[in-house]
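Read-outs throughout are calculated quantities, based only on the coordinates presented, and are distinct from any laboratory measurement. Bear in mind the structure is a predicted one, so any value in this text is a computation, not a measurement. Cβ atoms are built from the backbone, for glycine too; each structure is taken alone.
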Structure P
Amino acid sequence: MKRYDELTHDELIMLSPEQVEKLIQLEIAEEGIKFVPEPTTPPKSQVDIQKSVVAYSVGGLLFENKADADNVALMPLLHEQSDWRIGYAYNYAEKMENVAVEVKTYFTHDDLIRVRDELQTQETERRRYEHDREAWVKYKNETSDIRKRVLGAVEAAGDWEASVVNGTAAYQKYLDMADGNSDIAAIFFLDAHWNEEGLCERVLVMDKEKLDGLKAQVIAKRDARQKAQKEGGK
């Protein structure tokens with residue numbers, strides 16, 4: 001089990017997203033940080049309830065049977081009234097006019113209890129989710145530097161590989177310009193990529209003694225060029 005800083009460039013660039021995430025989790029474990037999974041947003045379902053009870057209203061009274069309501073509507077009915085000018089404590093009975101049967105629909109008590117329980121369950125799940133998300137956000141903040149380090153190493157490996165590919169293409173171009181003379185092409189490459197540590201050794205596949213000899217020639221070439229530029233500026 002290797003940590004990210006123990007992997008080579010070649011190993012880093014071959015990592016899948018899942019393997020990168022595993023390396024991040026490994027570093028988190030090494031830091032002794034408790035893992036907190038991202039909470040799943042609870043589904044918010046629509047409350048399904050329909051009015052299914054039909055009742056017949058007459059003068060404020062409800063009847064289950066329409067025939068009963070019709071019979072009552074034909075009776076002389078009174079309702080309680082009051083006159084604010086006298087005082088609401090003094091009530092009187094007044095005959096109801098134009099009494100009609102009104103059809104009304106209602107929810108069942110069982111349905112209302114069911115909906116109440118569903119809403120309570122949703123609220124409990126929402127509060128649990130908010131609590132878990134707060135813990136997860138805290139965990140993400142605590143581990144953000146670790147994630148940046150691992151992803152940065154993987155990105156740097158990718159950048160290095162791109163540099164090698166581009167450097168190899170550049171060397172081939174120098175080789176063509178030098179009519180196949182690998183020493184001249186290598187000198188061109190070393191001169192152009194002088195400050196890119198490690199790239200020259202990776203692209204120019206040759207023994208160290210020969211490479212050091214070519215570097216010496218490049219140093220002399222660069223010194224001569226710099227001297228000529230100074231003299232030209234006088």
Structure Q
Amino acid sequence: MAKSLIHSLKESGKSFVKNPLIFLPSLIAMLILSILSELSTKFNSIIGNSNSFLVTGWFVLFSAICLLMLSYFFAGLIGLCFASIKGKIKSSDFFSNANKYWLKNFIIIIVMVIFFDILQLVSVYGAYFIGKSLSLSLGSAKLLLFFIYFAGLIGWLIFFTFANFFLIERGFGLMGSIKKSFSFVKLHYIEVLVLSVGFFIILQITTYLDSIAVFNLIKLGELLATIIVYPYLALILAFFLYGNTEKER
């Protein structure tokens with residue numbers, strides 16, 4: 001286990017150094033999201049709460065636009081990650097994968113978002129009803145909420161980790177990519193769990209830097225996560241998948 005994971009960490013780090021511009025897709029996506037968020041805030045201030053149908057409609061439309069945009073850039077980023085395994089990346093590596101897989105990638109992301117929302121509902125209401133029936137204190141109820149939520153992440157959502165990667169690297173269909181991801185994570189569950197928990201902790205640490213603004217526009221923690229943590233995580237997942245599925249090629 002350790003050798004495979006450590007190998008992926010080392011090789012992805014070397015690839016990041018050789019291809020530093022691999023952070024560009026996530027950086028551009030973050031900047032576009034920031035602009036869209038500002039526009040959405042201004043639009044919300046204009047319409048106010050006078051028309052609930054319009055507010056709800058705009059929220060759904062805004063969320064769909066953001067997810068579509070993210071699916072496009074994420075598909076391109078994954079393509080760059082696999083291209084970096086073979087050498088220097090090119091802009092064509094990004095656009096060819098982004099243009100080809102953005103819609104299927106969007107559908108997979110939607111499926112993951114739906115299950116994530118279901119998990120949140122189950123966690124909140126589960127902790128509420130269990131806490132109420134057992135007369136738990138507020139602190140104990142919050143702890144119970146965390147455990148239910150964490151159990152859902154490591155017991156279900158973690159199995160979707162490589163669905164987008166199988167879609168783009170192997171060209172599987174939607175269901176094929178999800179099924180393959182489930183099978184792959186089952187075989188390498190401990191490694192994927194260690195990687196997921198490790199990067200969750202790193203992302204939490206970066207949030208402590210959000211009080212610092214870069215050029216009074218971007219939070220430092222968010223910037224570091226965007227140009228380093230997310231691209232590096234994508235590289236690790238790509239190297240880990242590629243290295244453990246070579247025999248299937």
Structure R
Amino acid sequence: MKPYIIFAFAIFCLAGCSTNQKTSNKRMSIAVSVMPDFTDKRLLWPTVGPILPMFDFKNNADAEAWLHVRPITDKQYNTDYVVHIPPGSVSELTNTDDPQHRNRCVVSFYDSVRQVFEDVYKRFDTTKGYGNSEIFASICGELQWLQNTHATRKTLIIFSNLLENSGIISAYTSATATNVPAIIQKFIAANVLPDHLQGFRIFIVHASLTMSEDSKYAVMVSVYKQLLESRGAIVTVQANNQNYMP
């Protein structure tokens with residue numbers, strides 16, 4: 001069992017919502033997963049600013065939400081970080097008639113999200129060299145984690161050059177256009193990718209610095225798009241960390 005750092009909150013609901021708003025918001029749940037690849041020395045680091053609006057509390061004040069940060073390293077299991085805010089319907093049970101309680105706890109949720117990014121950066125050495133990259137297994141594990149939340153809105157943001165170097169393949173030697181079908185079959189044979197990804201939004205974020213790296217990255221992007229989109233996910237590939245719009 002991988003370790004978790006979980007931030008728990010005493011959450012209270014936002015007073016003054018109409019009955020219709022409460023019914024609508026109670027049904028909304030949002031899960032955002034972020035995966036920084038520390039085997040990629042040219043990592044385009046995720047910033048908090050563009051991620052916070054993805055929770056959409058402005059339009060869904062009572063929504064349940066999760067942030068999950070799972071680093072990619074040379075191991076399949078790493079310390080991961082979870083921040084969770086329960087739905088307003090649960091908060092209502094402990095409402096003390098403070099109209100700002102839900103707002104205060106949303107602010108606390110945001111503060112903890114910011115703290116998680118600081119903690120991850122401090123814990124993992126961004127200059128360390130890694131002999132292996134367990135990218136595919138880590139991504140599959142994260143997709144399963146998102147699926148288990150049963151959130152109505154699920155988003156995965158992968159910050160990686162996707163250059164796998166594991167027992168499955170070494171992208172450094174096999175990432176060529178003619179090998180795409182073979183790589184796909186090897187990934188499928190690993191039997192760890194969820195079969196159904198309808199409703200998932202997946203962003204792959206990377207900015208290559210050399211033509212050689214970009215060529216291999218493009219091959220791996222093709223592999224992932226075919227694997228993920230064929231299972232119903234919406235995949236966006238981009239070279240900036242400023243916004244995440246499908």
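Starting from the value 3.1: which structure in P, Q, R was distance in nm of label points 7 Å out along Cα→Cβ at positions 128 and 192 calculated from? It must be structure Q, since only it matches.
Distance in nm of label points 7 Å out along Cα→Cβ at positions 72 and 224 computed as 11.9: which structure among P, Q, R? The correct label is P. Here distance in nm of label points 7 Å out along Cα→Cβ at positions 96 and 144 is compared for structures P, Q, R. The highest value is that of P. Comparing FRET efficiency 1/(1 + (r/R0)^6) of positions 64 and 168 (r between Cβ atoms, R0 = 30 Å, to 0.05) across structures P, Q, R, the highest figure comes from Q. Using the calculated result 9.9 for distance in nm of label points 7 Å out along Cα→Cβ at positions 112 and 184, pick out the matching structure from P, Q, R. For distance in nm of label points 7 Å out along Cα→Cβ at positions 112 and 184, the value 9.9 is produced by structure P.
When helix-only ellipticity at 222 nm (-39500 (n - 2.57) for each DSSP H run of 4 or more, over all residues; to 500) is calculated, the result is -20500; to which of the structures P, Q, R does this value belong? Answer for the origin of the read-out: P.
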